[in-house]
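Undergrad: See the structures that follow.
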Structure 1
């Protein structure tokens, strides 16, 4: 009779114990998982680094947009066209110094 009672207690405690294990698993991942609270600092650091890279890329894009505007087919900047032709075609004389524009 004692043995039957102990088995029923174990069966009664199994479901709540399993539920606690599942909840503990989710709580552990919420805190220490790859997307948990402890990873938040790393995400903020990565965001700051990527914002710096974004500003650099935007600055490069602005420079390239300016150069494209100077080479517009409707009104080409003569100095820019001359610079590109001389540099790319090798038409600069040895005594000339070509200073590229930004």
Structure 2
């Protein structure tokens, strides 16, 4: 078993209020969770209008599966038109039993 984790940040240049930020971030988090069945949450910058930190965790059978899922999640985030990925810090922890 391996665990993949990632902390990433998004820039939301058109967000002028927290409601606008939530309108982008909440559906993105839900889409990631529903499509990949992984744990994902906004973890920092809650009060900033144009910045969000999101963290996720994946449990996989092997390293290649975890890396593939992280790549797919990144592609989904890159396709988000209202937010730009500014930080992507994935890690795969191996040898857990």
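Bear in mind that the values in this text are calculations on the coordinates, not laboratory data. This one's a predicted model, so the numbers in the text were calculated from it and none came from an experiment. Cβ atoms are built from the backbone, for glycine too; each structure is taken alone.
Undergrad: Supply the structure label, taken from 1, 2, corresponding to mean count of other Cβ atoms within 10 Å over residues 41-48 with the calculated value 12.9.
TA: This figure was derived from 2.
Undergrad: One of 1, 2 was used to compute helix-only ellipticity at 222 nm (-39500 (n - 2.57) for each DSSP H run of 4 or more, over all residues; to 500), and the answer was -25500. Which one was it?
TA: Source structure: 1.
Undergrad: Tell me which of 1, 2 gives 34.4, 111 when you compute Rg and Dmax of the Cα atoms in Å.
TA: Structure of origin is 1.
Undergrad: Let me ask something else about it. From 1, 2, which structure was mean count of other Cβ atoms within 10 Å over residues 9-16 = 15.6 calculated on?
TA: Corresponding structure: 2.
Undergrad: Also, I was wondering about something else. Which one of 1, 2 has mean count of other Cβ atoms within 10 Å over residues 25-32, as calculated from the coordinates, equal to 15.5?
TA: Label of the originating structure: 2.
Undergrad: If you don't mind, there's one more thing I want to ask. On relative contact order in percent (Cα under 8 Å, 6 or more apart), which of the structures labelled 1, 2 is highest?
TA: 2
Undergrad: To test your reading of the models, identify which of 1, 2 gives 0.20 for FRET efficiency 1/(1 + (r/R0)^6) of positions 17 and 49 (r between Cβ atoms, R0 = 35 Å, to 0.05) when calculated.
TA: 1
Undergrad: Tell me which of 1, 2 gives 13.9 when you compute mean count of other Cβ atoms within 10 Å over residues 33-40.
TA: 2
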